[in-house]
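As structure tokens, here come the structures.
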Structure 1
Amino acid sequence: MILPKSNRLTPAQLAEVTAIVEPFGCGLQPIVGAVRTIYAIVGDERDELMITRIEGLDYIERVDRIQSPHKLMDRRSDLASHRITLGSVTLGEELLVIAGQCTIDPKNPNFLYETAHAVKEAGANALRGGVWKPRTNPYSFQGDVKSLDILMEAHRRTGLPVDAEVMDETQLHLALDAGVHMLQVGARNALNYSLLRAIGRAVADRKTIVLLKRGLHMGPISEFISAAEYIVSFGNPNVLLCPRGTAPALDGYRNHPDESITPLLKEKTWAPVVVDPSHSVGKASYVPACALAAVAYGADGLCIEAHVQPSKGIGDDPKQALTPEVLGETIRQARQLWTLRQPVKTS
């Protein structure tokens, strides 16, 4: 990983460094961070002669060699200084709350419009809404592209940035063309490396954020982080890691709640952690406690399902969506707890 002395390399400098690495079978991938651009060496970076030639350039500060399967996501990476901002919230400086419906009902768009206003009033910073839905049963409602227009109209009415799950490249490009601010990769696609690459390429030159959920089946922490590396390696470091419960389910819960992995993630990666308590436990009455537990473990944000009238929702909303009143109280308590967990500043 190459760190220039200035914010970024000039075109002439980039061409010079590229000419150095190419004879060694390597290439360069710029990663545009909030503070400066760093340059990942794509390929085997162990050749001492190549490194020596790069370090000898007067405009290079240093070359870091991180021996890790996810060297960009590694907390020792220079990307550790990168900050991700969604709307008015910078992750790490304030608790991010994403809230909204599991599934947008294209026949009843007012439910989403009302929900959007309600979650904003409750204190949420962003709106989630399921446009397309992964379903085990092929005859269940799979979502509708018309819902994408409804989601973007909710954004225009409230000003809230929006989050939508995509499951293939067609949905990916439709969402980006519509102006979706955050792309969600669901648990079933968390290890779909072809989709992760496609997303990485599509958002490389954008500020779009990707919310990557943990795979449905319990796997190593490094596997989760490496999945994020697929996206970041194309140049956009705006990735959030989202524990959301795993299989097999814990008796009584929808999944096996995994918010406790947050400290383990933070030991290995700089990426912010945004926990989904709704899918973890799968029952509205359990969600507030799970959300607070996630914050206690150090989560940077929450992704919570909410609906103005859960019983009239579709998808998972009737069983696990919070009402606006409960959401508001959960957010209030979560932010109090988040504040308590911050280090005391000394003058």
Structure 2
Amino acid sequence: MTFIALPVLTRLYSVQDFGEYGIALAVVSVLSTVANLRLDQALLIAEEQEKKSLIFEGSIFSLVLTLISGLVLSFIFRLDMVAAICSGVLANTLIQSLYNYKFAAHAEYFCAGLNIFRSLIVIAVQLSLPLLMSIALIDSYMISSVIMIIVGVLYILKHQLYQVSWEVFKNYKDFVYANTPHALLNSFSHNLPYYVVSHFIGVQAMGFYAIVERTLRVPINLISQTLRQFFIRLFKTTQTNKPALKSSVLLSVVSLPLFAIFFVVPESLYLWIFGKEWLGVSQYFQILALGYWAIFCNPPSSAYLVARRNSKVLFKLQIVELCIKFILFAVLYLLLSDKLYILLAVPVALIFYNFAILYVVWRSKV
């Protein structure tokens, strides 16, 4: 739904709007992964009597961290940007906890409906508000986030999907101390190009990068929000690494033709879809598509390590991947006159990281 709405959104909002929106989403993405200390992931393998306590504990952690982050960010961004970021973080963590709680109970249809609801709210607000008033993209995002928070809280209260407790999270300290640093590094590494592009290339280029990244993330969001949770639940009781290896290789091979399409699509098609203001966007698609296909091998292999409670391996690999990305950004910036091509650091780092995880699973003894 997000992808289908893009041709309309790119005509309702400016490239500058998408640039600011991209920066806001980058910060939201980083904070959302750690706001509840990854207790949403623990829901997938927790005992039934512990899940409601994890929802409560995760929500409190998320609220406290969001308030602290909002105070710090107020010295960096405008207040409307800070409000959009904080509401986005709270909405993401609340919806993800609810999603994982239901997914662990095999309520796949509910989870599908929840994803549809989330997308519908975002798209409906972004499409309708510009028809009624002059509004920035980040402001419409804030309004949609507040709506999701209200609906999510009401659902949890109505169905009593919480239990006041401060003890259960101690049983999942590995998610807090190992999975959280990995998730933070992973999110920071993924969103690092936003900061690099805005600083070294410009906000105009940030708008291009944001729209491309948003488009390519459509299939990736599917596998990260659905397949990864499925594999974590599946590998909780699996004693061999063979299913993870087979699934990773299969997903990687199947996804390759999908991303190869972006190398043959003419510029005129992009302009027809997004509008004439987006001339040159095809280069961004080609650069990022080089490495985004590699992410498809990640869900089974990383899920296997999470289910086996071995997230410390992911953390170590993420450090190496981030170092590679930093070095490549610096080298390409110094060597290339066209600064756009510093983004080549993104696909190179993605290919290394995702296939390194696959290699670790392959070397695993169980």
Structure 3
Amino acid sequence: MAGQIAKRVPHLMTLADLSPSQVNSIVSHAHYLKHISLPWLSPQQRGVRASKLRMPSQSLFSKSIALIFSKRSTRTRLSAETATVLLGGKALFLGKDDIQLGVNESARDTARVIGGMCQGIFARVGDHNEIEELAEYSPVPVLNALSSLWHPTQILADLLTLHEHAALFSDPVEGIQNHNPKRLPQLPPLRPLTVAYVGDSANVLHDMLVTYPRLGHKLRVASPDNPKYRAPQPVWDRVVELGCDAGIWWGTDPLEAVRGADVVVTDTWISMGQEAEKEERLKAFQGYQVTEALCRKGGANTNWKFLHCLPRKEHEVDDEVFYGPRSLVFPESDNRKWSIMAVFDLLFGKWDLSAADGVFRQKSG
């Protein structure tokens, strides 16, 4: 229509760009889509007609989503491809050897070409500037699949996992679970938690820093006494800007970090591209391995649980914790699919991160 104002293209680089209510809404939407979709993925039962099942959103029907991955991926790629199918669309995997980006074509030209044929770009890059440049010139939404600074979809999956296991941290809230079999279960509310992070300051932690304190949770972080293992200035500037620093304790002692922890989290000490620093990093992180002994001595809560974004190495967490009853790592891994599906639906399908289905209910602290 002549004179109509063009809608601004939405992008998502970090959860720092969203309000707490938007974060909660996306997590709730992921939970909703998960319960809508699971019956379609289960073995077909005799006597159950597909017409009796609810269809998940088909906001990506006939749409194509470009997956630009300059780094290896298991969970993120699988999540993106399978989530796109459920939303009715097609995912196109574009590895670093598949397209001209960074070889014969600039990020600006690549964004325009891909955005002229696809309806969304999900990009897993190296330096964060790379995805910022894609977003600057793309005519369609760009979602950060991982960059040097941020990893928003991982924290959405972690939050979904914690909410689904809320009963492990406190008594179930009466009336929250809907026992009407014709209705979907609501997302369980989550009491304020103390979350300990032991390890390197990397993209997963960075999105935790700008998100958890705004949702009422406390963060306790331990990393070696070296600036290279602390949050880079652009990240800490966002932390302070959002007022999250008041909810964060940061020191060098893992024992101190896990004091009173409900959840203990770690990540890789040696990210892709840091292989040359392996010996130096292993030495710097001695004593940081997450174990039962560490958490018992440090005074973690007796029912503490463990998260890791994967892939995991034994020097980061021992087998007893990783494969034991405290570990939520595989439900957390599964939930990457549903958190990505929720953002794809809202960002790529609807261009509106506030247009979530379902009702989020949060227990007051």
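No lab work stands behind these numbers, since they all come straight from the coordinates. Predicted, not measured: the structure shown is a model, and the values here were computed from it. Cβ atoms are built from the backbone, for glycine too; each structure is taken alone.
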Structure with the greatest value (metric distance in nm of label points 7 Å out along Cα→Cβ at positions 44 and 116, set 1, 2, 3): 1
In terms of FRET efficiency 1/(1 + (r/R0)^6) of positions 68 and 100 (r between Cβ atoms, R0 = 25 Å, to 0.05), which of structures 1, 2, 3 is highest? 3
Given a value of 163 for volume of the Cα convex hull per residue in Å³, calculated from one of 1, 2, 3, which structure does it belong to? 3
If you work out distance in nm of label points 7 Å out along Cα→Cβ at positions 28 and 252 for 1, 2, 3, which one comes out largest? 1
